Structure P
Amino acid sequence: VKAGAPVPLRGIAMGGDCGVTSVETSADGGASWQKAALGADEGTYSFRRWTAQAAAPASGALTAMVRCTNTKGVVQPMEANWNGGGFMRNVVETVQMQVG
């Protein structure tokens, strides 16, 4: 990631058993969250595209986080419940990038 440059973020979100109300991103370990732009709502059980940008620091690491809130008001948790089979994964997703 180029130092000081905006970092484009994008992905898909799913609300589980209902639709997606919002998607938020954080570049400071979850201390603050910014709303992402949402794509079209294709129905209750569909994925919903989102886009956002994060500001890269002058150097070091950038940790980007993303969370979804569904139409029932349920927000993805910071830690996943243990599930040996990996079914129904539901947790704030995190990606680490090196700035240089």
Structure Q
Amino acid sequence: MATDPYDHDQVSERRTRRKARASVEQLDLQWLGADARGRRVLARIMAMTGLMQASYVPGDALTTAFREGQRNIGIQLHAVLTNAGDGLVDKVLSETIASDD
């Protein structure tokens, strides 16, 4: 069934389902971030994406594109963690910095 953008009921129902899905994702991330082990896993994944590193490789467009793709995943993960609330991103990053000392 195609969604009619002019049908208020259909639009409202889709919006409700999208919000419910987002709520479940946020609850899942809050559960994962509630434990130090989960935060360490999230920190490792964020580090693997090269989120805080430059993706540009002079003279190598393919490697730059590949790294930018990795970095894009990190940016998306950072946004999702930020939206999950409870200061989850701050906890993950601060524990990562503390473990580097």
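Points worth noting:
- Taking mean count of other Cβ atoms within 10 Å over residues 57-64 as the criterion, the highest value among P, Q goes to P.
- Entry that produces 0 once helix-only ellipticity at 222 nm (-39500 (n - 2.57) for each DSSP H run of 4 or more, over all residues; to 500) is calculated, selected from P, Q: P
- Computed 34 for relative contact order in percent (Cα under 8 Å, 6 or more apart) - originating structure among P, Q: P
- Source structure (of P, Q) for mean projected area of the Cα convex hull in nm², for residues 33-88 alone, computed value 3.7: Q
- Percent of Cα pairs over 20 Å apart derived as 54 - corresponding label from P, Q: Q
Values quoted throughout were computed directly from the atomic coordinates according to the rules given, and no laboratory measurement underlies them. Everything quoted here is computed from the prediction, not taken from an experiment. Cβ atoms are built from the backbone, for glycine too; each structure is taken alone.
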